[in-house]
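Visitor: Take a look at the structures below.
Each reported figure results from applying straightforward, stated rules to the coordinates on display, with no laboratory input. Bear in mind that the values here come from a model prediction, so they are computed numbers and not experimental data.
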Structure 1
Amino acid sequence: MLKERVEFLKEELNKHNYNYYVLDNPTISDYEYDLLFAELKELENNNPELKTPDSPTQRVGSISTGFEEYKHKYRLYSLDNSYNSDDLRKWYERVTKEYGQKDLELVCELKIDGLAIALSYQNGLFTTGVTRGNGIIGENITQNLKTVKAIPLKLFEDINIDVRGEIYMPISSFNRLNEESLKNNEKIFANPRNAASGSLRQLDSTITAKRDLSMFTYTVILPDGNNTIKTHWDSIQYIKKLGFKTNPNIRLVKDIDGAIQFCKDWEDKRFELDYATDGVVIKVNSFAAQNELGYTARAPKWATAFKFPPEEISTKLESIELGVGKTGAITPVANLTPVLLAGSTVARASLHNFDEIERLDVRIGDNVFIKKAAEIIPKVVKVVDDEEHYSRPKYIPPTECPVCHAPLMYREGEVVAYCSNEDCPEVAKAKLEYWVSKEAMDIDFIGPSVIEQLYNLNMVKTPSDFYKLSQQDFMQLDLVKEKSAYNMYSSIQNSKTRPLAKFLTALSIRHVGKETADIIVNELGSLGNIMQASIETLSNIEGVGEKIAQSIYEYFHSEKNLNLISELKNNGVTPSEASTKQSDEFEGLTFVLTGTLQSMTRDDAGAKIKERGGKTSSSVSKKTSYVIAGENPGSKFDKATSLGVKILNEDDFLQLIGMK
């Protein structure tokens, strides 16, 4: 009798969870639900042998010591992106041509801005939940996922099945969470996606349980031998019957015109939803067609993600702040009334330079439109043209540095203003911050606040001073204990033999970033050769040119800079000049990398090329042998096309280097 009562309570509670969290249609009050839950919990506590994994009481969470790596049974692929109707038509034309059928049905689904998750069920019971990771290996976060009530612990069929879904936090829940965090002086999240991610990765899953997370399921891997479900559309209807929550905004269309219309319908309507969406996923409906079309190295050929245009929104420009960079460049930044833009809270935006302020006629107090450049960096794009705008005083650019008050100067052919003081403290600190950054000398544990203290205490004024510090010196700083001091000191010592390209980057030579430093080191080999190189030698290097060559030459013919390099050497800084070349396979070939690669970083790809005797360049020319194009390639892709340079996708590149 007791066992039957427990089974009855479990079934009732799971059914009510499904009605509330999946169907959004509760059939009992919260009070009635709580009474049933309390009864079940008491019965299980008194009779532990009756507690099972599918019980609603198992959603409350527990504490973990960490997340284990977990190899996906079925790989999770990325999606290629489309940005306009032309892109979609070209994709559809390729797909139908390759499959050999003029028209293919498509399924359109909103692309949820959340975290991809893989779930496994055995005999209808939820067994494993894993993050996407790199698509091959993720993290096992099963216990945390059990707290998400939209994920069924037991399906309506006793079946072995794997599904994919997107965990998200409703916008209303995100706003409540941040309001509560502000009251408690706790960290606030930038956007709903970050909030969902932070909630899922809690080692204490009782915290996850308190966050209002949900999930839409969008893919199922059907059991072997299942021949009844032959389309993606039917598979979605099937997993709904199993008890999964699916997005209601899904449409089956007969061709690409229908898909384009779906994208247009949701471009503005998406802002009415209580969850963030940044596009539409379009899939070929037929499983037979999907199987025949197959995959590239990173994505299914039978699907594409249409990305909505970058969102623009208006807000008030409260003030203009001036930043001083490592080259002395003065950058105006707009301080804004915080506003949610493309999924994150924005309170600052770039104004680029004073010419841009004049062109836009930006005035303090204006309402301005902002958008994210490449959906990452916020920038002011225009001013709201209202009567109040003209009553405000025009912005007058400064004539002196905001920090040291030295006169500002302009270089020929440039619109950027520079501090004229070579010893400006803000420039010096910016150079020190750049020296320790990951793309330069990669010195961990030393951030801006530590550098500020070291500079103000006259302990570090130039990069060479880092290498004079003892562990005891760090313990003089505020809030620095023995372990932190040891970590800082050790990290500095470990940086002494960083690769020459990193050292060259860290010197903050004007116009010389990471890519240019790689090219120069790849060509000249040693610091001595670089220091002695003529302008002609430097400018003849593919991807350098006269302007950069002049800057490098001037840097290494400055007494102040030569003294810095001498001091660094005297303090034990000896950049590694060892060649990584292992073969002559790519001898005489020059590669340009653009876009995002999935199987490795662009730095790793560059290393693979150099190991085989090839060179990398940051710019495309007629001398370029190959352009390696990853996801979202930029203008380099277009230039390669116009010049007739051979373009390789990631799959082609992996085959070229023998990794596929």
Structure 2
Amino acid sequence: MSESSEMAAASKAQANPLLKAWQTPFETPPFPEIAPEHFLPAFEQAFADHAAEIVAIEHDPAAPDFANTITALERSGKLLSRVAAVFYDLVSAHSNPELLEIDKEVSLRMARHWNPIMMNAVLFGRIALLHDNRADLGLSGEQLRLLERTYTRFHRAGAGLDEGAKKRMAEINERLAHLGTAFSHHLLGDEQDWFMELGEADRDGLSDSFVAAAKAAAEERGMAGKAVMTLSRSFVEPFLKSSTRRDLREKVFKAFTARGDNGNANDNNETILEILKLREETAKLLGFATFAAYRLEDSMAKTPEAVRGLLERVWKPARMRALADRDALQALVAEEGGNFALAPWDWRYYAEKLRQIRANFDDAAIKPYLSLDHMIDAAFDCASRLFGLTFTERKDVPAWHPDVRVWEVKDAAGKHKALFYGDYFARPSKRSGAWMTSLRDQQKLDGEVAPLILNVCNFSRGNDGQPSLLSPDDARTLFHEFGHALHGMLSDVTYPSLSGTSVFTDFVELPSQLYEHWQEQPQVLRQFARHYQTGEPLPDDLLKRFIAARKFNQGFATVEFVSSALIDLEFHTQPASDIPDVRAFERAELEKIGMPAEIALRHRPTQFGHIFSGDHYASGYYSYMWSEVMDADAFGAFEEAGDIFDPKVAKRLHDDIYSSGGSRDPEDAYIAFRGREPEPDALLRRRGLLEASEAA
């Protein structure tokens, strides 16, 4: 390259905010400076830098050792990690058509970049040599774990295959990357395209806070002065609970469950069939009978049989409870003079009525006490009391949207620990759901690197300056995602590949689900559940009724989850050639397990982003329940200590679970915290299903 060309390239790089040093507080991404056109050039540079680093490791003339192979791999790809983190945050939390087009290109380029690295025979040879001789290398526990995970990652990616099989694996990976991106774009498209205007006559039964949120959603869509329903779950579920208009409940339910299954340009049926065939082919290339067998080998569960055993153990009592509740709901319909059979769009509505009868409680009564700001304060306070953390809001840290809030997190000694970004409100540019991710992970390989951790949710916004009011489910979601965030913020490991949430899928939900327990504790609610208008604390009578109502409708909640997990497992254990039609397969599987007709899957296949927009939870949706066995048992350690903030138990929780990342085997980590393996019945007790289990 000529001197003038080099200068031009350097000047161009300097103009790209993704490629220059970030002169921001804590070296955070300068979001206001970043435009869609910056990403492809930044990815080009990042791919080139990383490829050169890999070549240097591969051709190092020195004999392989931990430093020149494993540590060198850990140091590689820093620019790629940085650019990708910013890009995927925007694609999921604040997308636009230009970014979504770029995403199609990036997903393909990502696969083409990683395939030759993960299947590099020379590189794998160096790793395998070290793995074979690991007992003689004098490694620390964390280094041994990293070596084992690195070897496993390359082996499972096909590094040990012959050249023909590697070529086919690379082709499959590229195609799967395209299909996963297409699936998520289709789902987002159906969600963005649909809305339902709510006229005055359409609002019967809806709370003032819901109508305020619907007006705010209309304003987001350029329809100021009106109110609209969207397909965000935080809109759909409360609407189905409270709207007296059965015709509108049916319309909303059918639109929600038809996402990705409308026979339009966003239809996901054919996408799913191709994904399943390619995943099965991947598994067979690697010597596994099914994709589920391949995926679960590298998990706590280990086998599809172990997963099925857990799910079936829970399914039977949950189904029994749900059928009993169904009969009670149908009786309620008859009492009110309804001449119709209970349908899926009726369940939440009549369940809410039944809960008012049985527990004298409904969500609308407690929502005024669960303002978003108060629940954020509660989540922070629990983290302070458990782990000594403090949170100070920073207005000087740039973010991707004006709604995003940023806090500096310090440890008990006052030392900077992390930044925490909270992006809480639904908007058309954001995909549905709630998630935690990071813009930078904690590590200590070359000095302390503090993490940048994100929580993204889809809560309904308050209108006209009113605060956002959360349902109990929303408040639980906030604590759940903050539990994931703590896993990232408290991470205390040396190597980036082992940081934070880099653990088995069926262990990663333990820190998040465990943290939910504090949200529903009386002493937490007495302090932070305050009426958004008067500031009055939650009345004791309402608190008692809320606690008593927690186990209500657990048959329904468990059935809608476990049925989705079983379908995920069946999709990935049955031959793909036996699944010619997704809808027919879904119907057959639900009939096989005796799914009550009045309950729908929590995620129908065509909208099941957990398992089809990528493969992170494919054959792994069960993980939430596997982790719940542990989280229900783990909270028992605090209950047994007689203090939900017991310092000794909290220290073990910090040291063995939240801070250790992937640096140790998860089973060993759990036993170190609890002193024994988890007790499976803790899950059934928590959900109030133990009696039904014994009856079954």
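Visitor: Quick check for you: by Cα Rg over 2.2 N^0.38 Å, for residues 97-272 alone, which of 1, 2 is greatest?
Guide: Greatest value across 1, 2: structure 2.
Visitor: Let me ask something additional. With Cα Rg over 2.2 N^0.38 Å derived from the coordinates and found to be 1.13, which of 1, 2 does the value describe?
Guide: Computing Cα Rg over 2.2 N^0.38 Å on every structure in 1, 2 gives 1.13 only for 1.
Visitor: Just checking, which of 1, 2 has the largest value of volume of the Cα convex hull per residue in Å³, for residues 401-520 alone?
Guide: Biggest value here belongs to 2.
Visitor: Identify the structure, out of 1, 2, from whose coordinates mean projected area of the Cα convex hull in nm², for residues 137-512 alone was calculated to give 26.2.
Guide: Only structure 1 yields this read-out.
Visitor: Given 16 as the derived value for relative contact order in percent (Cα under 8 Å, 6 or more apart), which of the supplied structures 1, 2 does it correspond to?
Guide: Of the structures listed, the value fits 2.
Visitor: Kindly point out which one of 1, 2 the value -10500 was derived from, the read-out being helix-only ellipticity at 222 nm (-39500 (n - 2.57) for each DSSP H run of 4 or more, over all residues; to 500).
Guide: The value was obtained from structure 1.
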